[in-house]
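Structures for review follow.
Computed from the coordinates by the stated procedures, all read-outs in this text should not be read as laboratory data. Please read these numbers as outputs of a predicted model, since none were measured by experiment. Cβ atoms are built from the backbone, for glycine too; each structure is taken alone.
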Structure P
Amino acid sequence: MSVATGAPPATGAADGGERKIRKAKKYNRREAIAGYLFISPWILGFLIFTAGAMIYSLVISFSYYNLATNSAVPAGMDNYQRLFSDPKVAMSLGNTLFYAVLAVPLEIIFALFLAMVLSKLGRGAGIFRTIYYLPKMTPSVATASIFLLLLNGNTGAINAFLKLFGIEGPQWLVDPNWVKPSIVLMTLWGVSGTMVIFLAALKNVPRDLYEVSSIDGAGPIRQFFKITVPMISGAIFFNVIVLTIAALQVFDQAYLLFWRDQTNASPDSSLFYGVYLFQQAFRQFDFGFAAAMAWLLFVIILIITMIQVKFSNRFVYYEGDN
């Protein structure tokens with residue numbers, strides 16, 4: 001007579017484990033639903049006002065769409081072929097690229113300089129940070145009105161200041177060679193957003209690195225290029241990407257300084273891509289061509305951003321890298 005050995009299966013424990021798993025899945029599902037409900041306003045806004053608008057603009061870019069008559073006639077590739085035959089498209093794109101090459105490095109340098117100065121402050125640092133950030137909150141129209149007075153070639157405060165040193169200031173708003181630098185000056189007025197990002201990055205640089213390098217005899221300049229720049233290279237890369245995209249879409253500064261008053265002739269060097277796109281859409285009511293211009297700009301920004309990301313691995317240091 002044989003006797004079976006071994007414990008019977010623990011069915012109660014198995015059932016308890018399955019109940020816990022089902023309960024956890026139910027809880028995770030409820031959490032996910034709650035999360036989607038909280039972000040649903042953003043999702044709806046993105047689908048309607050961003051993704052939906054992009055798809056609609058792509059559709060009308062293949063048509064002769066006139067807002068004044070609310071009519072659309074299929075155009076095929078005519079709008080895109082016109083991009084290469086319209087001389088103002090090439091001119092405005094060249095002005096925009098020149099501005100981006102000039103403005104982005106200056107914004108990075110100026111913002112990093114301000115961030116380093118503010119990072120050295122002790123008592124009263126918060127007050128100075130607030131003061132430096134205030135220009136970012138100034139409306140574009142108010143800023144443009146101020147710079148119209150500052151950049152006046154005859155009575156402007158900037159040229160009056162240069163005269164104190166015997167320098168004859170240029171006609172900022174008239175001379176084609178100084179039009180884009182004048183817009184860059186207005187852009188630097190609102191560089192505080194970039195400065196805040198640099199300030200946060202500088203606060204995360206370990207202090208002991210500077211102490212060790214000082215013991216080894218490294219001076220401030222060597223510390224800046226060998227410690228500060230590599231340690232904040234991630235923030236520099238982020239700001240370069242954001243500022244480049246913003247520079248290629250520049251509109252407010254050029255429009256408010258040169259194109260707001262249609263009664264005066266504005267120099268061709270102030271015709272930026274965004275301004276010309278605006279003119280085609282809301283003055284000529286040629287929305288099909290304006291949509292094609294927008295998609296060309298989207299492709300250009302995408303290509304430039306991909307190139308920047310591709311080369312970032314050579315220059316950007318992340319803390320987890322060996």
Structure Q
Amino acid sequence: MTDRDSVRVRGIYTTALTELLSEAYDVVQASPPIRERFDADFDAAPADVTLRTTDDRQGVGVSGEAEAVADVCDRLSDLALDTFVWENPAPQGAVFQGVVEETLGSGAVVDLGETDGWLPYDRTEGYVEEGDTYRVQVAIPKPPWDDDRPSLATDLRVPGGLVELRRDGTPDRGETARMADLLPVDPAEGWSPKWSRTADDASLDAMADALEAANDRAEELMSAVADFDADDAPGRIVAPEAGTWVWFGRETRFALDEHRRDVETTMPGHHRVKAATDRASAAVDFAEALCEPSGEFPFDVTTRQFGPQEGDTLAISHG
């Protein structure tokens with residue numbers, strides 16, 4: 001690895017953003033299709049910044065180290081005239097003192113000061129009433145163009161790409177967790193690590209770095225919680241990571257098409273079509289596989305998109 005900032009990318013814009021950002025950043029934790037598409041080795045190392053496509057596919061959420069997040073967003077904002085950037089007032093992992101302002105059927109609306117959030121009743125103990133004060137953490141952030149509020153929880157976690165720490169959580173018993181017993185770094189006291197699938201491909205050094213960074217964030221979080229001068233007013237206690245939302249308009253998606261086209265066959269309007277509906281994703285990939293036909297049935301593409309894949313159950317019928 002170099003001393004450049006590292007980025008992790010997920011979602012329908014991954015190929016284009018990997019091509020765009022790879023000149024200035026180290027791309028890490030790449031998925032198997034990206035490794036194959038770029039014909040390159042990507043380290044399974046901790047990421048300074050994570051870019052993840054929003055659930056509605058209209059843009060990306062950018063989270064991580066504050067300076068690195070700001071730099072990535074500056075680069076994205078130059079894509080086109082209709083690339084819009086918002087700072088996230090409630091990024092993933094941020095901890096707030098919240099005050100319940102309204103109780104509804106399955107949860108409560110919680111005033112966080114700068115914004116509000118949604119706290120499901122099954123994430124609390126006891127009866128929830130208006131005016132109750134809770135220490136809450138953002139579990140699932142929501143973009144400003146979405147009607148939903150960020151989802152909150154009362155237990156504490158330290159999110160991460162390779163490892164997530166859970167306060168007083170159940171220890172992970174998987175194979176990667178057993179490998180982690182060999183690390184020279186122990187989880188912070190009172191925290192249990194949950195290793196991601198990406199960690200399966202990581203070196204012990206990368207796992208140790210990820211756990212050490214998570215421990216530092218956990219210490220920062222608990223110190224801020226302990227030092228917080230609690231009163232009745234809602235407000236942020238600590239945010240271990242910065243968060244930003246980036247919305248992609250029509251021209252931006254065309255610009256992303258161009259970056260993707262430098263790497264892979266890309267139909268006109270690739271990102272516009274994929275952003276419209278989940279159902280279009282496989283059809284777009286299939287169509288692009290046929291743009292330069294070889295005269296052969298595209299078996300690999302067909303099975304990759306529609307199956308069967310390893311582990312599937314087949315029924316073979318006489319036709």
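Suppose volume of the Cα convex hull per residue in Å³ works out to 312; of P, Q, which structure was it derived from?
Working: P: 312; Q: 179.
Label of the originating structure: P.
For volume of the Cα convex hull per residue in Å³, for residues 60-219 alone, find whichever of P, Q sits highest and give me its label. Could you put the intermediate results ahead of the total?
On the way: P: 240; Q: 144.
Ranking P, Q on volume of the Cα convex hull per residue in Å³, for residues 60-219 alone, first place is P.
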Comparing P, Q on distance in nm of label points 7 Å out along Cα→Cβ at positions 180 and 212, the highest sits with P
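Can you tell which of P, Q yields 21 when relative contact order in percent (Cα under 8 Å, 6 or more apart) is derived from it?
Details: P: 26; Q: 21.
Of the options listed, only Q reproduces it.
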Value -9000 of helix-only ellipticity at 222 nm (-39500 (n - 2.57) for each DSSP H run of 4 or more, over all residues; to 500) was derived from the coordinates of, among P, Q, structure Q
